[in-house]
Structure P
Amino acid sequence: MIYRDFKDGKKTSLLGMGCMRLATLPNTHDEVDYALAEKLIDTAYQNGVNYFDTAYVYLSGNSERVLGKALSKYPRESYFIATKMPGMVKTKEDVERVFNEQLERLGVDYIDFYLCHNVNEGSIDTFMNLEVPQFMERMKAEGKIRYLGFSSHGQPETLRRFASLRDWDFAQIQLNYFDWFRSSTKAQYEVLRELNIPIVVMEPARGGRLADLTEGSNALLKAAEPDRSIASWAFRFVKSLPGIQVILSGMNAENQMSDNLATFSQEDKLTDADLELLQNAVDMLVKEVSAPCTACRYCSECPMELDIPELLKTYNQYAISKSGFALMGLNNLPEDKRPSACIGCGTCASACPQNIQIPDLMAEMAEAMSRFRR
């Protein structure tokens, strides 16, 4: 296991175990399969992983409960627990209640790494108005928190605003090679590097999307490294960046655990040629899964008056991520303007110069939205 020097003479394992996606029992979304979860947590710990990340809201609180129970058999100073204050708190009393509940769920007297959870454009003022950083500082003074940080999915300017409030011990951001090439991740990373804040990485494999790309992209990476998994490229990319303290992986299967342990057994940074290969793999992924809409609006004679180019923008986000979260914004539309309102008449497809089979994509989105709501 690779370790990174932190503060106070402590070292964190470069691979951390994320506990948002612990395996659940059949037909449930938040009842954890404790036997499997404990087995994986034990395997991680026994192979040198000492950083375990959870949050108040993960699996309706069961993530914290399961993690605390599974780790309780080991010496408390031999591992680090990271958990988070949710942005849904409404009052200062809520803040204190939630924190005390977390200590109880985890069965610990203190939390090693404590974060404001998902600081973004919608939550930053809540954290600041409720003086959550000041509360965390008081808990640190009382010995109930060791290190203070925050996680963020916000824009770089929001990240900088919150990061500048105090001297944070660490910060957590989504960082992976897809978002590095296609989003604002690189700018977020550069803000934290400029402020000299150690970085904990979430979503290094983009929720598993970078563990299996497309047939063409997979073939490209396999040709270069036949014996490495597709997922290992994602972790090796993040490993190669300076300033990375911990890289989280939501391992909920034994094959994921063994593959990651192998990846983090040695320092093997990517070369410039490797980075170019990843850029090509991303370009190929986008080309293979995206609808090639140019927003020409030849499809605008839709009898249901759907805004097809805008819906196809959302489809492309969904196709790349394969996550229902990408479709959530469509719920803000009137029902008669959502993909489910498509009657499959084919007027749009016959007019499309890119030969996009638009009714099929509308049906795919409607079905995915239905599954995501269940």
Structure Q
Amino acid sequence: MDRMRLCLIWTLFAGAIVSASPVPGDVGYAGREGVTLYVSKAGDNSDGRSWARAFHTIQAALNAVPDDRGGHRVIVRPDHYIEPNLETPHKGAPGAYNLLIGDVDGRLGSGAQGWVVIDAGDPNTGFKSWDWWSNMRASTTEWSRGNNQTNFSCIVWDRWALRNLYATGGDAGLFWDLTHESGGGFTVLVEDCVGIGRAFGGGLCYPTVRPGEPSVFRRCYFMALDWRGDTAAVLIGGWETTMPQAPHVVFEDCTLVHPDNAVQVSYASKCVRARFEDCRMIVLNFSQPTISPSTGIICSERAPQLLHVDLKDCILAGYQVFGAGGHDEKISYTTEGRVQAYVQFEQTVPAGFERLGVWPTELFFRIAPPQVKDGVIQWPAGTRN
């Protein structure tokens, strides 16, 4: 589906709510027009108001966003930016999100093509897998180790849209944790992005639902590299004590890859609801039942009743579909369209799933993240989201 159509018809969940895009620059945008700021290592690092005067860092541009009335844009030239723990002083606004966008195809004037890589690693020693050291800043003094000196909440990113970014190098990629401000309303829109981290590739934790305005991850790739505890390609968590009728988060046309869980509920979560449409979930652990098998493609180990998922036209592969940590309770779910599962031969497939008996070749082509070629985001083996 092309960008123009997506901008004109922003399907938020289950096709039930349709609205014009809240993102500046999109066709149909009717919100406030804020400032546009530029990031390029070729700029003079002055005020960021043009490519010639562009800031050298993404954080400098975020710091220059002037207010919380929304409609601001930060446009980034393709390059490699060693910038962990990004934060912003100002949220977006209803109907007028702020936009952080990589100029992957050069159409926004950067004169370059390729990924905007945001790297949370150490520039001299490499991958920095340290608790609370991620691409999006969040921390809590209640944690016993890692980057835990202050309380800082990702709620500052409320009503931001992110596009064409490749986030990696630390504990979490494109992941938002509300920490000490958990329970607040929170929405992000993430499109055409890659998130790779030790613990989580993407996701969000502990908002309450905004009916009609969930967080949306669209045409994204998420991978996490660790397998212990509540790690996953995407980690999710909510704050309601009863299951909401609307989702906290929607994933559309995304690929999720992980050694143990494509989707995991955070151990600190209350009730959380998520929708997955046209998604691919790939778990790499097909171990024998007696030798540390995967805990589940979709997993809520601590309390299965805290998770509800709605699945439409998805394909899953891994040792077993649902993981409930040995609890008698079951994860609640719905299926719509064609929902397929390729699992270990001794495992059952839940009602509503189509069991695959032969190796899903096309699915496993999708393990690798997409690349940018000639300004176009291209998926492995010639496939595209």
Structure R
Amino acid sequence: MKSNGHDAGALSMRNGVFLAPFHPVDRDPTEALHRDLELIEALDRFGYEEAWIGEHHSAGFEIISSPELFIAAAAERTKSIKLGTGVVSLPYHNPLMAANRIIQLDHMTRGRVMFGVGPGLLPSDAMMLGVDPMTQRDRMVEGLEVILRLFRGEVVTEKTDWYNLVNARAHLLPYTKPYPEVAVASAVSPSGGRAAGKHDLGMLCVAATNASGFDALGTNWKIACDIAEENGRTMDRGRLRLVGPVHIAETREQARANVQWGLHKWREYFSRINPLAPAPAAGVDPVDAMIDSGQVVIGTPDDAIAQIHRLRGKQGEFGAFLQLAHNWATWDHTLKSYQLWAEHVAPVFKGANASRQASYDHTAANAHEFMGKAMQAAGAMIQKHADEQLAKANR
């Protein structure tokens, strides 16, 4: 494993997880939620910097409906990892209520909360609420703009076809000044990039490694940069986060064996909720297809390092890579995968071992000279002692 590289690049890449979560319908949901909390605790111990928690209300797999409640519990169990909503589906929430929940979490976590927003991913969620999917992206922007004003302490009076605010204000202002980091989800449509560019926000590219998402990533980032420039700003690559699935082990063979435990259920879930998605070609192993296309990493730490290089080659620098939590493997194998990333992948892109490697190489290159001088000094001391003993004997 190439764990001592020094490819830090211009940015020291943060490491995190994007926890939807994904739990098959044949597993106990209570145990699953508690395992999710245990995962965040483990990531905190392993030194991961970020965890983003999803919001979903239908389809049975992604069973966290309130990322804010989950974050409140996770914050009490952890010390340093930052916790983000990944994401709050703004069209489903009154902007004042959403703002107040995040402000409260900002205080309760003493600044460890991040606010990820989006239009809502599952159409079945919107259907239950009577929300027309055609309105979701516009409503996300409307709600976001009001929330940013409330974060800044403004008094808002505004009526739309889905909320009515009358002299609304946040009576508790954020702990973080001026307010917690805000990131907008970006998948295929340009809505996230447009909002990020206009309001100087981060981007959560939730489909960064998908074949379609990979192309959309560059397009939406350019949209964000263009709109930021129109508003006299430059997008901060440190707030660009890319999401992709990873499972690693000591060998590729072991990684392939590990994911047989749950990968097929994960794939079946997506094929059920999105029957329009393209299927692998006939006769092609779906796991091979996912690996060969770069959609997933199922392999070793070196394969994960190669994936980050591939993404950088396409996108340029970015601030964080978030592993999509997928429950493809058993709990023990899942934890081992995250641990291997922390031990062998993260240091490469943080430059954590650059100075150590330089010292190691310098010492090795000069070992003959250094050891020669050390042996010469030791020999001199031996001779000095012998001379002193001889002088005493001759007195």
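Read-outs: derived from the displayed coordinates by stated rules, not from any lab. Not measured: the values here are computed from a predicted model.
Per-structure values
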quantity	calculated
Relative contact order in percent (Cα under 8 Å, 6 or more apart) from the coordinates reads 21; which among P, Q, R	R
Which of P, Q, R yields 47, 27, 21 [semi-axes √(5λ) of the Cα gyration tensor in Å, calculated]	R
Entry that produces -13000 once helix-only ellipticity at 222 nm (-39500 (n - 2.57) for each DSSP H run of 4 or more, over all residues; to 500) is calculated, selected from P, Q, R	P
